[in-house]
Structure I
Amino acid sequence: KDVKHELYVYDLATGQKKFQFPLDVGSIIGFTGKKNGTEIFYQFVSFLTPGIIYHCDLSSSEFKPTVFRQISVNNFDASNFVTKQVFYASKDGTKVPMFIVH
């Protein structure tokens, strides 16, 4: 949505959305799980995060993703920066998403 990835859990019987995973502005670049399993892993990257692999057990009634592995960069503190999404109108009025990192 608006060039940001979103991740949801749906009820297979009803098609109803059950849960939206909390994601910062960024991209999911990997996703895996066993066909009949209850655990998933997904990898997330962003302007300020070189890579985090999250784990979530979907058999629980509360979907709580936890950090499985995280890439860290020496001497870099992401909390010193902010990423925000803004929209600008193009010549024809179409709203174009843009990210500002500062």
Structure II
Amino acid sequence: MDLKQSELAVRQTIERAYIDATNSLALFQAASSSAEASNEALTNAQFNYDEGVISAFDLGLSKNQFLAAKSREIQSKFDYLFKVKVLEFYLFNQITL
């Protein structure tokens, strides 16, 4: 009985690690899209600033939004990589860097 419970617990742990890695990939892809959009918005804001359409304050806001989006992208990337390594450990009992 204990062996079956242990096997079930291991299986559930591996399934949870797989779900976590899959969800992290989706979050990373969304963050990457957001960073790309923020980069384009920053490019447009810089052009508008150069043309005198927006103020330096508005350009600064656009830069801050871009940096926040880029930060989320980087954080989600490393979260995804970590969860993939956890899954690899559970499946193959080894970690390669």
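Every read-out reported here was derived from the displayed coordinates using simple, explicitly stated rules and does not represent laboratory data. These figures come from a predicted structure and were not determined experimentally. Cβ atoms are built from the backbone, for glycine too; each structure is taken alone.
Looking across I, II, the calculation of FRET efficiency 1/(1 + (r/R0)^6) of positions 56 and 80 (r between Cβ atoms, R0 = 25 Å, to 0.05) that yields 0.10 traces back to II. Here FRET efficiency 1/(1 + (r/R0)^6) of positions 24 and 40 (r between Cβ atoms, R0 = 25 Å, to 0.05) was calculated and came to 0.50; which of the structures I, II was it taken from? This figure was derived from II. Given structures I, II, which gives the highest value for relative contact order in percent (Cα under 8 Å, 6 or more apart)? Comparing I, II, the top value of relative contact order in percent (Cα under 8 Å, 6 or more apart) belongs to II. Which structure, out of I, II, was distance in nm of label points 7 Å out along Cα→Cβ at positions 16 and 88 calculated from, if the result is 2.2? Structure of origin is II. Given a computed value of -33000 for helix-only ellipticity at 222 nm (-39500 (n - 2.57) for each DSSP H run of 4 or more, over all residues; to 500), which structure among I, II does it belong to? That value comes from structure II.
P(r) over Cα pairs in 5 Å bins from 0, in percent was computed and gave 2, 14, 14, 13, 12, 10, 9, 7, 6, 5, 4, 2, 1, 1, 0; which structure, I, II, did it come from? Among I, II, the structure yielding 2, 14, 14, 13, 12, 10, 9, 7, 6, 5, 4, 2, 1, 1, 0 for P(r) over Cα pairs in 5 Å bins from 0, in percent is II.
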